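Take a look at the structures listed below.
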Structure I
Amino acid sequence: MQKVEQLKKRFVELADKAYTQNLYTYTGFLNMMEQDIFYQVLPLIPHVPYQLFGGEDFCERQMIGFGSCALFGYQGEFPISCLHVYPVSFKYADMLAHRDFLGALLNLGIERSTIGDIFVKNKEAYLYCQKNMSDYIITNLDRIHHTSVKVEMVETELTNDWKPVLKSESMPVSSFRLDVVIAAVYHLSRKQSLEYLQEKKIFVNGRCIQNPSHILQEGDLISVRGQGRFWFRKIGGETKKGKFFLTIEKYR
């Protein structure tokens with residue numbers, strides 16, 4: 001509880017600093033639960049504009065930037081760098097997973113909040129980090145387990161083959177309640193979907209939702225810890241059995 005209150009206080013301090021000093025302020029990278037805590041303090045800072053961004057629109061870990069061009073008269077830039085980590089020799093490299101890359105970074109003494117999303121494929125990875133940490137990572141990250149690696153700055157956005165793939169699916173549902181849709185999308189029982197809600201593992205547009213009767217709307221982004229993420233895209237017609245067709249786009 002103390003950590004939550006400290007985080008809330010930090011959000012308010014950054015917002016007030018941006019507003020009173022006419023400069024952009026930024027948090028570190030926040031996980032979904034930390035983003036939900038931010039939404040809880042919004043009533044305390046209604047006068048301060050903000051934006052969430054993690055390097056790409058599809059990133060889950062995001063920074064919050066306080067301020068806007070309308071307020072300050074100039075456009076701020078999120079202090080985020082993209083790094084490419086790859087083996088010196090692909091032939092002799094270990095098969096490396098997300099936890100291997102993250103573990104190697106944390107072993108450098110780096111705080112988790114300075115690292116954003118990490119995308120791993122074929123023994124290499126692209127990751128987002130705070131800009132002031134990029135040179136340190138490039139200089140010091142030279143080995144992951146038994147694999148020697150190199151790190152380079154990436155100046156362009158990720159190519160399509162590195163971006164998450166969205167798969168469109170349609171299904172009949174009895175209602176657009178959160179527990180009903182979660183059960184249908186991930187082939188769970190209603191009891192299992194309720195357990196996810198009770199354990200605070202379901203987020204809608206960055207907010208932790210525990211109410212099973214919460215009604216989803218077109219355009220909502222739903223994240224389920226341990227399962228994945230999907231977009232609630234389109235509500236279709238009614239079936240002969242009184243159910244409704246739902247179209248989603250699921251991240252693969």
Structure II
Amino acid sequence: MRLAKQVAAERGCSRREAELLIENGAVRVDGRVVEVPGARVRDGQRVEIDAAARPEPVQAVTLLLHKPPGIAFDAPIARLVVAARRQADDGSRRPTLQRHFIGQRCLTPLETGASGLIAFTQDPRIERKLIEDGGLIENEVMVDVAGTVEPRALHRLNQSPVVDGRAMLPARVSIGRQSEDGARTGLRFAIKGSWPGQIAQMCDDVGLRILGMKRIRVGRVPLAGLAPGEWRYLLPHERF
């Protein structure tokens with residue numbers, strides 16, 4: 001028997017309501033959550049239904065990932081967001097559902113060699129925000145460069161850059177730290193509408209060689225607390 005048919009019979013609800021309960025992770029077969037309404041149930045298997053669950057469509061979600069360096073932001077989501085690497089206590093109180101990984105789009109691109117925060121969303125409201133206001137959302141990126149940074153170079157970094165022939169909004173760039181031997185300088189970029197390659201071109205234009213790059217904030221959403229490869233759900237009160 002199909003699982004949805006058995007749930008409908010036991011719960012006394014419609015077949016569609018049974019499917020929604022299953023898709024929301026509210027049904028267990030022999031103690032294991034099953035999210036596929038068409039799964040077959042054999043005689044003797046125990047089907048348990050969460051009594052408090054309501055038959056509602058699975059809510060669209062946004063996933064926040066600390067992308068490790070060396071992986072492209074547009075790689076298959078199954079390679080980037082691994083269910084087992086969810087942050088232990090992300091405060092969302094959401095179950096991890098299979099449908100949360102379907103139809104996700106990454107609209108916060110990041111260089112393959114860089115690490116840091118990227119966001120995937122299946123929520124039309126978030127998608128519209130990131131597309132329409134993407135050029136105005138501030139990204140905070142920590143960049144390590146080789147050697148020291150001269151005042152003249154720092155001044156140029158704070159001017160409006162031209163990337164691929166297009167004038168961009170000016171960035172706010174400051175020196176955050178410097179190694180004692182002068183071999184490495186840490187720069188903080190606060191830049192609106194950052195696109196892959198933009199910071200690299202800005203540094204190259206002033207003769208700086210990038211050693212490492214990490215995005216720690218997109219808009220008002222911080223990376224804070226996520227280890228490389230970890231992910232969490234965007235919380236209801238968080239806004240880009």
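We did not get these values from a lab; they are worked out from the coordinates using the rules stated. Keep in mind that this is a model prediction, so the values were computed, not measured. Cβ atoms are built from the backbone, for glycine too; each structure is taken alone.
Which structure, out of I, II, was distance in nm of label points 7 Å out along Cα→Cβ at positions 31 and 119 calculated from, if the result is 4.0? Before the final figure, lay out the partial values.
Numbers: I: 2.2; II: 4.0.
Label of the source structure: II.
For the read-out helix-only ellipticity at 222 nm (-39500 (n - 2.57) for each DSSP H run of 4 or more, over all residues; to 500), a value of -7500 was computed from one structure; give its label from I, II. Display every interim value, and only then the final one.
Details: I: -7500; II: -5000.
It must be structure I, since only it matches.
Upon calculation of FRET efficiency 1/(1 + (r/R0)^6) of positions 87 and 103 (r between Cβ atoms, R0 = 25 Å, to 0.05) from the atomic coordinates, which of the structures I, II produces 0.70?
Working: I: 0.95; II: 0.70.
Of the structures listed, the value fits II.
If mean count of other Cβ atoms within 10 Å over residues 15-22 is calculated from each of I, II, which structure is the one that comes out at 16.2?
Values: I: 16.2; II: 19.6.
Considering all the candidates, the number was obtained from I.
The value 62, 54, 35 for Cα extents along the principal axes in Å was derived from one model only; which of I, II is it? Can you show the working numbers first?
Details: I: 62, 54, 35; II: 76, 36, 27.
Considering all the candidates, the number was obtained from I.
If mean count of other Cβ atoms within 10 Å over residues 111-118 is computed to be 20.8, which of I, II is the source? Don't skip to the answer; put the middle values down first.
Values: I: 17.6; II: 20.8.
Working through the options, I get structure II.
For relative contact order in percent (Cα under 8 Å, 6 or more apart), which of I, II scores largest? Walk me through the numbers on the way to the answer.
Values: I: 15; II: 22.
Once relative contact order in percent (Cα under 8 Å, 6 or more apart) is worked out for each structure, II has the highest.
On distance in nm of label points 7 Å out along Cα→Cβ at positions 55 and 79, which of the structures labelled I, II is highest? Walk me through the intermediate numbers first.
Values: I: 1.7; II: 4.1.
Biggest value here belongs to II.
Out of I, II, which has the highest value for FRET efficiency 1/(1 + (r/R0)^6) of positions 39 and 223 (r between Cβ atoms, R0 = 25 Å, to 0.05)?
Values: I: 0.95; II: 0.10.
Once FRET efficiency 1/(1 + (r/R0)^6) of positions 39 and 223 (r between Cβ atoms, R0 = 25 Å, to 0.05) is tallied for I, II, the winner is I.
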